Structure P
Amino acid sequence: MLLLALAIAPGLAICLYIFYRDAHNREPAFNLVMSFLLGMAAIVPAIFVELIAFTYFQKDVISIIISSYLGIGLVEEGSKFIVLRNYCFTRRSFDEPLDGIVYSVMVSMGFATLENVGYTLEHGYTVGFLRMITSVPAHATFAIVMGYYAGKAKFDLVNRNRYLWTGLLGAAFFHGTYNMFIFLTENAWLKQFVSELLLVIGATISLFVAVTLSRKLIYQHRLLSQQLFKTAPILTIRNASVNDVELIRTICMQVWPQTYSSILSRQQIIYMLDQMYSSAALIQQMHDRHHFIIIYNASVPIGFASYSEIEPGIYKLHKIYIISIHQGRGTGRFVINQIINDVVPKGATALQLNVNRNNTAKEFYEKLGFKIIRSEDIEIGNGYFMNDYIMEKDLRTTEGVLT
């Protein structure tokens, strides 16, 4: 029982450490537990591939190098990556770059813990203590490298694939380097020229470099997390183009169903998303001169808006959606103010918008000076209607620009 506890303790301790590093916007416990369990399951395909691969590798130096990087580093990190990409990456709670590190470490510690149980129960306390300070922390550092880039990939659709590949290959590189030095100690020919101690030192140095880099990566994403959730928002906007359609759709899927789930049926939500937020629909809106903007907080995209001139002097705010965890911090006011500052010099006298008559956002717009000018029921097809208020803000007065 004590031996089993020794095998399990390091992975759980690292999980707790990472959990408490995520101080500003913690992930749901269920998602973290599932990531850990799926990480344990990921060891099965890794072992299967390794057993096949190692039938082709010998104990010569070249084979050791190749097997370390490809047969172990890429295979094991690839198994973890599959879980990270297909389960963790798709969670709605993955809403900040630091979450990439948190989820990646949970997956990796599930993998490493099960692996550690096998080694420790087979070889005893000495191996258990040695792996507690080497192999298990090493798995964590590899995971931090992968998770750091997964966190960046989540919010940069243009460079998403490049970041994901960088994370996977970076983790595989550090993993392979560490294992290479360890396995080279078993090569009798090489030990004629290089002492076993130097090889162990090489493994230690590679682990030290990975640990140092991991601490730096955690610090960078934690600082960004603090800026996102615990300080005044650092808000910026940029103009969007057709290249941003998938980013807009990604934000939309995080906001739109949640916003209207208590107002519209699930079938109508699905229908309207397809009609209004498909890639083709968004591109058509841009061609129809709808001006789209992306809203950022501390360089992370948190919302989008679009507007256009519908008649001389009258502009319409077609869309404004902010991810829920960033609402209530002045973001909506900031965005509308930026839009007003853009359209007033162009001769705008009023800004209009539609809001569902059951949407509590009506009160928010009233606080910003919008007034209901009429109601309308818009047939959108398939037997569905948009039951809206038309609200308008007069931009001809000094009250037009918000403060």
Structure Q
Amino acid sequence: MLRKFLAVFISFAAAFTVTLSAVSNNEAYNTYAEAKIEVPYYYYQMSNDAKSAYLEIREAVLECKKELTLDVSINQADFDMIAELLILHDPVTFNVSDIGAHNITKRSATFDISYTYDKATFDKMSAAYEKRVDKVLAKLNDDMTTYEKIKKIHDLIINNAEYSVDTPNSSNIYGTIVKKKGKCDGYSKTFSYICSKAGIRTVTVIGKDMNSSDDVMHMWNKVYYKNKWYNVDVTWDDPVGNMTDNMTYNYFMVSDKSLKKTHSEDNGSFKAPEAADDSKSYYVVYKKYAEDLDSAKSIIKSELRTAAKKGKVTISLKCSSAKVYNGVKAYVLNTKNVSSVLKDVKQSKNSSLASDLYSYTFEDNQYIVKIIIFYNDTKIEKYFSTLDGISDDMFDVLKKHGIE
């Protein structure tokens, strides 16, 4: 969930008429370029004076300055964009709690900025998250493709952080990567910042969770890869529940169309780029995408063989349509079908695979089928991070297979 920092963005105190200037602040921009701090994507959707003001305000924010008078000409729309960019989208300006403007003329404006932390505290927090980000970047190497780097950053954030709504700083990069507690805006800003440091263009997207009846706000990312934009929702790929091997890629490198049942963009003053391609989704790239029931059966068999060889606990595949998905669901729900495949895999791989024990989950919105498999005489910790919610009957079944 996305916490709104400001109930309403501060409005100007007086009515005025203004003509936008065409002067841009190249000196301020060059300062950021030299410091290798990427300007957020939405920066380029602002007027020239708003761009200039944003760069100088951003620099003031990093120094925790409380007041700043600028020789710029801005209107209400400009101010709204500056405030939204600083408070909702820019990963490094999370210390801003409020911003207002007064003494507005055709040539200047004074900005008042409030902060959550004093400069000493903010500097320590910034140093701490930079240190963690450097560790993540160290795991990316020149032999990796850009796609592999995007996936690695996605995975590292999920493996590092635990989803938490009420934890302090869960909505920013510090809480997510240093304190390891984050929610959607913390996850997405962290993903955006690390990607930018790795030379990968991203944008944060605000919208609504279509699965909720309470008009819940949500934040995710779009990432630029080979001249196209793709959606990445790190938060919704972070697993919930008590299974150990349950990271998902349901929302990795997908189109807007793929998200339409679950996500609705509502991005305020800014417009996010269109993502119209699904050819780089995880399931297509890794050949786990079923166009028909026969190909689904082949994928299931192949994935189970690979899983048994590597001792993995889960496999998953995505279906191309509701028709294919419903056919695969019916196939998986018939225990004879999957058990027969598991027996073949067990014999061919000489594996400790439990051929008569498996589980499954279905993701109706994304047409994704997931199968969980078990191995005889293994530790229960291989499958469950906690034992909460496991029934006595399930414990008995597991015990019969030597899983304790």
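Every read-out reported here was derived from the displayed coordinates using simple, explicitly stated rules and does not represent laboratory data. Just so it is clear, the model here is predicted, and its values are computed rather than measured. Cβ atoms are built from the backbone, for glycine too; each structure is taken alone.
Observations on the structure shown:
- Source structure (of P, Q) for FRET efficiency 1/(1 + (r/R0)^6) of positions 70 and 302 (r between Cβ atoms, R0 = 41 Å, to 0.05), computed value 0.55: P
- Read-out Cα extents along the principal axes in Å, computed value 86, 40, 38, structure in P, Q: P
- Read-out FRET efficiency 1/(1 + (r/R0)^6) of positions 110 and 230 (r between Cβ atoms, R0 = 25 Å, to 0.05), computed value 0.25, structure in P, Q: P
- A value of -19000 for helix-only ellipticity at 222 nm (-39500 (n - 2.57) for each DSSP H run of 4 or more, over all residues; to 500), calculated from one of P, Q, originates in structure P.
- Here the criterion is mean count of other Cβ atoms within 10 Å over residues 86-93, and among P, Q the highest value is seen for Q.
- Parent structure of the calculated result 0.85, given that FRET efficiency 1/(1 + (r/R0)^6) of positions 46 and 222 (r between Cβ atoms, R0 = 25 Å, to 0.05) is the read-out and P, Q the choices: Q
- Across the set P, Q, FRET efficiency 1/(1 + (r/R0)^6) of positions 278 and 382 (r between Cβ atoms, R0 = 35 Å, to 0.05) reaches its highest value in structure P.
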